[in-house]
Structure 1
Amino acid sequence: MQQILEDILFDVKNQPNTGSIATYIPELAKIDPSKFGLYLKFLDGSAYSIGDSMETFSIQSISKVFATALLFSKIDDKMWDRVGKEPSGNPFNSLVQLEYEKGIPRNPLINSGAIVVADMLVDILQDPKVDFLNFIRYLSSDQTIDYNMFVFESEKNTGFRNVALANFIKSFGNIRNDVNEVLDFYFLMCSLAMSCQQLAESFLLFANHGVHPKSREAIMTVSQTKRMNALMQTCGFYDEAGEFTFKVGLPGKSGVGGGIVAILPKKYSVAVWGPILNAKGNSEAGMKALELLTTKTGYSIF
């Protein structure tokens, strides 16, 4: 397996780059575009890695999976009254569908949906910012994980479209708390800094029927985990979910920080980081690496 990863590293490093890093968030524009790492963790405890797999980066929209899982585990199907389960077919920050669908976002893995999830978490968590961080630390068994406050401030100062999304949803009554409080929490979630190793560890939950692989606690039911994996499969890559399914064949989630995490149920989780994004906002190197991984190993859901 290590040799397969070394071959993937060689192939990825030698493919031409056609995209760019996410410069619209000023703090992300400072990242070295040549960075690349991959961490593969099996449920049997074995692990393999290449490149910059231990270096932390801004996970951005990958945090939406954690937020959705936390909310789903606490209020179950009631969450679907306020957010849908369908692929968007549009960019992650699109305002278009909200007009037609009266403020109900298509799914919780696009910006509008994650803002509504953040609003619901503000309702039910005693201290949302602390409780959310503690949830991530528990999933990954790593107390060093933290928010990157430079990224948080950068997003807060430039996130005008997200402010528009939140206020637009508020106008339909689908945000119940103060918009600024909800947005602060949302931007903070996106600012989480994690490494490929930490992400792979934390996503083992979704490969293990909702059971924490170390503590053996059932955080989600088998049914909830199945539905979370279905969401990632159909909605985890914005308007490129079909392409990811076609090429890679794993449930997963991307973020504009250049990260991608994917899982093979009952087998493994894998996290990859490459800051250069394609036109859809997904990591060029990450997409290629995961396509090569499932091709070379034969491990996918199909």
Structure 2
Amino acid sequence: MSMEKNVFLEKLKTGLTKTHDALAKNLDHLLFGKKSLDKELFEELEELLITADMGPQFTHDLINDVKEKINRRELGDTRQIKTVLRERMVAILREMEKPLAIPKGEPYVIMIVGVNGSGKTTTIGKLANLLHKDGHEVMLVAADTFRAAAIEQLEIWGKRAGAPVIKQKMNADPAAVVFDALGKVKSGYSGVVIVDTAGRLHTRVNLMEELKKVKRVADKEMAGAPHEILLVLDATTGQNAVTQAKMFKEEIGITGIVLTKLDGTAKGGVIIRIASEFSLPIRYVGVGESLDDLRAFDSNDFVAALFD
């Protein structure tokens, strides 16, 4: 294991401490000294999993799984429940472990969506840095034109990650900025184009229409673009993150998820819920503020950080 990966794994473990406590510690506490696999135990287990933001569907499936194993006499000890839980989690998350495969030497457009405050612009900076280190040429597009701060922040991240920023003045049409950027592709740019978009949820209808327009313009200028639409979710919002995933999936057709702010949340279990309910690949996870705190999602690392 590389030094860098080790450091990230440690950060992931530290970041998931609260989630680990909410889940693994409470589970140990629940199962400790319990001898019988009875109705009361199942009720307590159900409450614990829902409190840990695992969601009703996963919880229901898991408890059924445990009950079936008891009936088939494959499970006779409460402590084995933890093993079943872990196996089920790994199975769900492994399905969703699909890192982005970005070809080198040809244009590739990534559109980033998410509500304001989810860590969208920061994620773009870290993603640009990650791709740059991997040998990709990266260009950023400031299509969140309604907040001066968003454009400024993108420029700061662009400098840090060595990526130029395409922008227009405040309140310009976001689709026009994207049109500009793809003009560069037409004149020979062959790297990754990362598009920042607005996330003003209080004007939800306008927002979705605007995002659809950006998507249409991208496809018109370059058939097949955007190649990836990544939804950035803030793990600390738990249930809200689930609602956002549902909304953006239905309205825009997102193709993957980035889960940010895993450091310091007790709601990291929400990743299981999003994976099992929406069948969306989890592309990256973020565990902090520094430039290197974004990594391709690894299901084994994540489950190890939760349980070990």
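No value in this document is a laboratory result; all are computed from the given coordinates. Worth saying up front: this structure is predicted, and the values here are computed from it rather than measured. Cβ atoms are built from the backbone, for glycine too; each structure is taken alone.
For distance in nm of label points 7 Å out along Cα→Cβ at positions 63 and 207, which of the structures 1, 2 scores highest?
Numbers: 1: 2.5; 2: 3.4.
Ranking 1, 2 on distance in nm of label points 7 Å out along Cα→Cβ at positions 63 and 207, first place is 2.
In this comparison of 1, 2, the computed figure 17.2, 52 for Rg and Dmax of the Cα atoms in Å, for residues 79-142 alone is attributed to 2.
Among candidates 1, 2, the computation of FRET efficiency 1/(1 + (r/R0)^6) of positions 71 and 167 (r between Cβ atoms, R0 = 41 Å, to 0.05) that gave 0.10 used structure 2. Here Rg and Dmax of the Cα atoms in Å was derived from just one of the structures 1, 2, and that gives 21.1, 70; the source is 2.
Given a value of -14000 for helix-only ellipticity at 222 nm (-39500 (n - 2.57) for each DSSP H run of 4 or more, over all residues; to 500), calculated from one of 1, 2, which structure does it belong to? Going label by label, the one that fits is 1. Ranked by Rg/Rh (Cα atoms, Kirkwood Rh), for residues 39-94 alone, structures 1, 2 are led by 1, which has the greatest value.
Computed over structures 1, 2, mean count of other Cβ atoms within 10 Å over residues 127-134 reaches its largest value in 2.
A value of 0.70 was computed for FRET efficiency 1/(1 + (r/R0)^6) of positions 103 and 159 (r between Cβ atoms, R0 = 30 Å, to 0.05); which of 1, 2 is the source structure? Attributed to the structure labelled 2.
If you line up 1, 2 by distance in nm of label points 7 Å out along Cα→Cβ at positions 15 and 31, the top spot, with the largest value, goes to 2. One of 1, 2 was used to compute FRET efficiency 1/(1 + (r/R0)^6) of positions 111 and 263 (r between Cβ atoms, R0 = 25 Å, to 0.05), and the answer was 0.45. Which one was it? Working through the options, I get structure 2.
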